[in-house]
Structure formats: structure tokens, C-alpha cells
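Trainee: Multiple structures are listed underneath, in C-alpha cells.
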Structure I
Amino acid sequence: MAMTESGRDQFGTPQDRVSAVLVPLARPVSIIFVFITVFTFYEVVMRYVFNAPTFWVHETTTALAAGCFAFGGAYCVAIDKHIRVVLLYDTVSPNIRRWLDVGISLIGCASCTLMSWAAWDMVSEAFWMPSGEFRMETSGSAWNPPTPAIVKAVLFVMLCTMAVQFLLQTVRHIRRDPSRESQPGAPGEEVTEDV
């Protein structure tokens, strides 16, 4: 496992049990980007050097990248490193920061729940015909793989996972004792993270 100069795991500390399952997957998922690069390089060489373009690289790399980016959202929530605007956050008391974290987590949970609800319609249409017969949606290209159905399913699963993660974060923030926290970035003090 790769470590930073401070000795901490560069892939982050899981915030809950769901996140503990996701964090070890960060390295294998990140390696997929190497394959995306190799496939793309292969396509460029085949197309422009040998005038023999592939019929599978574009759809494969698009599907792999979409899955990786969907996982990236859940991973950022897993290690509590999603984007924050700290201009206000860092100037308020630990108790107010705790309630801001509760609010952020509730909004994240509601957003991911609504998006997963919307994504379910896309997934059900991608996997079942109106008659109820199972059929995976395909791309309609010459290769015609079922990548649209797979990508929609991965997105749905990641959105559901993020909704659960945000809900668990909400509970963790409500239980957090603000009196044990220091102001973030205070000189000589290291900011600690809840586990």
C-alpha cells in the first residue's frame, strides 16, 4: 500500500463500514485508467499508422472511464474528501462546523437518493423490454456490446452507495463531539479526521 511522506495511506481512511469496502478498490480501479490509455494509444497507432481502425476501443474506453468516474464519487465520500468551500467553514466554531457537516451530508444523501431513483428508470429500460423480457441494451454499433446497460447499472449502484454513505456520515457527524476538535489549520496543530 502506497504511503505519503506523513506515513498515511494515500488512498485515504474509510469513514464507515461501507467505505471500508470501497477504499481497497481504489488502486485496482485507478489501474483501469492505464488500460484506457493503452487502448487509446493502440487505436491511434492502428488508425493513423496502419490505416486499420478498431471497432471496439472507443466504446470500451468510454464505458471503462464512465465506471471509474462513477466509482470516484463514492470513493471521495468514502474518505470524506469531497469538495468543500472552506471560506466560511474554517472560520466558524467546531459546533457550527458539525452542523454544517450534518447539513452537507443530508443534502448529499437526498441528492444521491433522487438521482438513483431517476437512474432506476434508465436501468430498468436498459435491462428489460416493455414486455418484461430480459434484454440488455446495446450500443447499436457494428460491435454492438451491452456497454450502455452496464454503465447505467454501475452508475445506479454507485449512486445508491453514495446515498447510504452520506446517511452514515450524517449519523457520524450528529454523534461527533465538537469540544474535542481544534480549529482547522491552527498553527502547530494537525487536523484530525474521525474514523
Structure II
Amino acid sequence: MNTYNVLATHAGVDEAGRGCLVGSVFAAAVILPAQYDLPYLTDSKKLSEKKRDTLAAQIKTQAVAWAIASASPEEILQYNILHAAMLAMRRAIHALGRQPEKVWVDGNRIPPDLGVDAEAVVQGDSKIAAISAASILAKTARDAEMYALAARYPQYGFDKHKGYGTKAHLAALEQYGVLPEHRADFSPIKILLAQGRLFD
């Protein structure tokens, strides 16, 4: 999978949840050792939930360092989703137990003010093991938030659609209204808020 050498001084960074209608956007940073045993490690979107959960536990055990961070719906509204995702990634990088010599960031943008050499890698979650690992930690943390929301608001089905704008999610919004955890500047949330359609 990897077209980049695995270096125990380099961190991979990725985010999860940018396209969702509800909840925080999450990011993770991971430094892997030069040698590791993580079968099937790849982009989190290519893995089943069960496989992601298994790998997440293995990554946390084997990584030289790892960290997970987020930006809240309020911060998404304040900064917009792109800048909030950058904020979450920067928080994850700065929360690592050791300072990486270089950071590989999935995508085509680098978060500002990292204080470390960084390189954006398009489709990096399929090219660089450390980014793949970060994508898995970010995704499983994001899913955990959705399961917590599902426990509080079972009628919305967050455990099934994970906050994305599916037909079931949109139908629940129409029936029950907008939650405080929904992203106020995302359509159709913005439209429903203008109509005063709040959860009661």
C-alpha cells in the first residue's frame, strides 16, 4: 500500500465527519514505528466497521504516539467546516506525546501554524500507513460520538446513518426538528432553523 517510507519520526494526520449534518469534526494524528503488525491497514472508508474497530485498538497499542481531537458544532459555525477541520487536525498534531519531525496531511491543504514541516498528500489515506491509521482513529472516534447521540436521541437513527444527510436523517429532521448538536450553517439545517423547526 505505502509509496512512502515508514518513519518513526513522521506523523500522519486525517479528519472525519466533514460532510455530516451533526456533531463535531474529528481528526487524529499517528506516528507509527518502523515495524508494525497491522493487517489490512488502509483508508478507513474501505474497511468494515468491525475491522476499523479492531485496527483502532491495535493502532493505539502499537503506535509510537497517537492523539485524537475535534472541533465542535459551535466552532464549525464560527470558522466554517474547512477551517474547523484544520483546527481539529492542528489540535491532534499538538496533542501528540512527541513532536514529529514531519507531518503528512491527507488532502491538498495543510493546517496553519503547525510549527513543524508538513506535506499535503492527495489520497494519502491510501498511500501512507500513518495517514491510514489516523483516518481509522478519527473515523472510530466520530462514530463513537454518533452512538452517544443515538442513545440520547434514538428517533434520529444516528447509529445507522452516522449523521450524514440520508433520507432517514432528513425525514427525522422534518418530523422532530433540529437538535442543538446539528450544524446550524449546513443545509437543510439552516432552512429548518429559519422556519423555527427546533427539537422539542
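Where a number appears in this text, it was derived from the coordinates with a stated rule and is not lab data. Only a predicted model underlies this, so the values are computations on that prediction, with no experimental measurement involved. Cβ atoms are built from the backbone, for glycine too; each structure is taken alone.
Trainee: Check the numbers for Kirkwood radius over Cα pairs in Å, for residues 25-136 alone across I, II and tell me which is largest.
Mentor: I
Trainee: Given a value of 0.20 for FRET efficiency 1/(1 + (r/R0)^6) of positions 105 and 129 (r between Cβ atoms, R0 = 30 Å, to 0.05), point me to the structure among I, II it was derived from. Write down the numbers at each step before the final one.
Mentor: Numbers: I: 0.20; II: 1.00.
Here the read-out was taken from I.
Trainee: For structures I, II, calculate relative contact order in percent (Cα under 8 Å, 6 or more apart) and state which one comes out highest.
Mentor: On the way: I: 26; II: 29.
Top value of relative contact order in percent (Cα under 8 Å, 6 or more apart) goes to structure II.
Trainee: Ranked by percent of Cα pairs over 12 Å apart, for residues 33-72 alone, which of I, II sits at the highest value? Before the final figure, lay out each step's value.
Mentor: Working: I: 57; II: 63.
That would be structure II.
Trainee: Which structure, out of I, II, was helix-only ellipticity at 222 nm (-39500 (n - 2.57) for each DSSP H run of 4 or more, over all residues; to 500) calculated from, if the result is -21000?
Mentor: Details: I: -21000; II: -12000.
Checking each candidate, the match is I.
Trainee: Next up: With Cα Rg over 2.2 N^0.38 Å computed per structure, which member of I, II shows the largest figure? Don't skip to the end; give the middle numbers.
Mentor: Working: I: 1.29; II: 1.05.
When Cα Rg over 2.2 N^0.38 Å is calculated for I, II, structure I comes out on top.
Trainee: Given a computed value of 10.2 for mean count of other Cβ atoms within 10 Å over residues 81-88, which structure among I, II does it belong to?
Mentor: Numbers: I: 10.2; II: 21.9.
Of the options listed, only I reproduces it.
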